[in-house]
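Participant: These are the structures in question, set out in turn.
Derivation of every value follows stated rules applied to the coordinates shown; laboratory data play no part. Note that the structure is a prediction, hence the values are computed from the model and not measured. Cβ atoms are built from the backbone, for glycine too; each structure is taken alone.
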Structure P
Amino acid sequence: MAIIGGLNSVPDVKVLVLYILSYAGGELSRGELIRIALDGGTAEYIDITEALDGLMNSGLIDFTSQHTPDRLYITELGRQTLSVFERELPYNVRRRNQAALIRLLAETERQREIHSDVVKKEKGYEAVCALLDGDDTMLEYRVFVPMQIQAQMITEQFKKEPIGQYKRILQLLIDEKLFEESDR
């Protein structure tokens with residue numbers, strides 16, 4: 001099935017994969033590459049996987065190392081090939097995939113800033129939640145509950161909306177409506 005406004009041949013998708021890798025700084029996992037191309041809405045899964053296999057076989061992309069067989073990078077030959085064919089990628093395809101990459105990187109960064117864990121204690125469980133901003137801890141709390149499912153629910157809720165919890169806790173502690181204007 002053809003994608004309207006997208007790429008409809010494996011050779012075009014190969015150029016797209018090289019473009020995504022190059023735009024990402026040269027290295028992504030296979031899953032990340034597939035997710036970006038699918039999220040960009042410009043290629044189909046079968047074409048993407050076939051393009052990846054073809055690029056690997058022709059030496060245009062390779063594994064970062066034997067220790068990380070899922071991480072791929074664009075080779076020098078891949079960069080040279082991209083420089084020849086990049087202009088043939090439609091502008092809307094490039095932009096949509098750039099946006100998909102930026103969304104993926106933002107989500108990855110956000111996940112690095114959120115930490116939550118369930119710790120077994122002698123008489124129950126402790127839900128540990130932390131929101132980081134670089135080296136600074138914006139919020140960290142530990143809640144003791146009798147059942148593991150309760151601790152898991154606390155950590156899952158925290159992962160869904162850590163900034164919202166941060167704002168609500170500040171409002172509770174300061175007893176002011178600090179964020180009233182920004183919530184509208």
Structure Q
Amino acid sequence: MIVCGVDEAGRGPWAGPVVAAAVILPPEGAPKGVADSKTLTPARRAALETAIKASCVWALGEASALEIDQLNIRQATHLAMRRAIAGLALSPHLALVDGADAPKADCQVRALIGGDALEPAISAASILAKEHRDRLMRGLCEAYPGYGLSAHKGYGVPAHAAALALLGPCPIHRMSFKPVREAAEAAARRNGG
């Protein structure tokens with residue numbers, strides 16, 4: 001039976017896409033040191049990303065800020081996960097998804113609470129999703145300067161709130177998220193709109 005692990009990065013931020021990864025481990029298992037991405041240093045995550053990509057079958061899926069606004073974050077996360085699963089070079093029979101909420105897909109899907117710490121394929125997926133999204137946010141920081149996206153990756157930290165208050169939202173902000181919507185309304189009032 002072909003099993004893939006699936007995890008996402010970027011569900012909670014105010015800006016940028018949500019990214020999902022799907023990983024099928026080789027018969028010998030995950031590269032040594034694979035663990036939940038949140039427990040690893042950036043340098044270790046980067047090294048493991050290289051090892052995972054070299055030894056595993058993997059794919060990434062994204063849902064944009066616009067898709068998040070159109071669908072809602074839950075449905076957009078499911079869309080990114082389905083895109084990742086569909087992008088695999090091998091069709092899995094089972095997808096193990098981190099968390100309590102799994103999308104429908106073209107294979108059997110099972111949610112696994114705490115799966116990023118329990119299932120090596122999900123741990124590998126968490127590393128790929130986080131590394132890919134962090135790179136995207138560094139690029140978006142160059143495209144949309146002033147928000148500090150490379151530092152906070154779009155999360156709702158005080159520096160991001162201050163930048164939103166000063167600059168208003170940009171095209172990669174999630175307008176359906178209350179702090180972003182409120183910043184857009186405040187900017188419109190300041191500009192007489």
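Participant: Taking distance in nm of label points 7 Å out along Cα→Cβ at positions 19 and 155 from the coordinates of each of P, Q, which one would give 4.1? Write down the numbers at each step before the final one.
Facilitator: Working: P: 4.1; Q: 1.5.
Label of the source structure: P.
Participant: When mean count of other Cβ atoms within 10 Å over residues 27-34 is compared over structures P, Q, which one is greatest?
Facilitator: P
Participant: Ranked by distance in nm of label points 7 Å out along Cα→Cβ at positions 83 and 171, which of P, Q sits at the highest value?
Facilitator: On the way: P: 5.5; Q: 1.6.
Top value of distance in nm of label points 7 Å out along Cα→Cβ at positions 83 and 171 goes to structure P.
Participant: So helix-only ellipticity at 222 nm (-39500 (n - 2.57) for each DSSP H run of 4 or more, over all residues; to 500), computed for just one structure, reads -14000; which one of P, Q is that?
Facilitator: Details: P: -16500; Q: -14000.
That value comes from structure Q.
Participant: Kindly point out which one of P, Q the value 4.5 was derived from, the read-out being distance in nm of label points 7 Å out along Cα→Cβ at positions 43 and 75. The partial results should precede the final answer.
Facilitator: Details: P: 1.7; Q: 4.5.
Clearly, the read-out refers to Q.
Participant: Matching task: 0.05 is the computed value of FRET efficiency 1/(1 + (r/R0)^6) of positions 11 and 123 (r between Cβ atoms, R0 = 35 Å, to 0.05). Pick the structure from P, Q.
Facilitator: Source structure: P.
Participant: As an exercise: mean projected area of the Cα convex hull in nm², calculated from one structure in P, Q, equals 10.8. Which structure is it? Could the numbers behind the result be given before it?
Facilitator: Numbers: P: 15.6; Q: 10.8.
The structure behind it is Q.
Participant: Another question, then. Output the label of whichever structure in P, Q has the greatest value of relative contact order in percent (Cα under 8 Å, 6 or more apart).
Facilitator: Numbers: P: 17; Q: 29.
Sorting by relative contact order in percent (Cα under 8 Å, 6 or more apart) in descending order puts Q first.
Participant: Identify the structure, out of P, Q, from whose coordinates volume of the Cα convex hull per residue in Å³, for residues 99-146 alone was calculated to give 120.
Facilitator: On the way: P: 79; Q: 120.
Here the read-out was taken from Q.
Participant: With distance in nm of label points 7 Å out along Cα→Cβ at positions 59 and 107 computed per structure, which member of P, Q shows the largest figure?
Facilitator: Working: P: 3.5; Q: 0.9.
Structure P gives the largest value of distance in nm of label points 7 Å out along Cα→Cβ at positions 59 and 107 among P, Q.
Participant: Still on this structure, please answer the following. Check the numbers for mean count of other Cβ atoms within 10 Å over residues 35-42 across P, Q and tell me which is largest.
Facilitator: On the way: P: 21.5; Q: 15.4.
Across P, Q, mean count of other Cβ atoms within 10 Å over residues 35-42 peaks for P.
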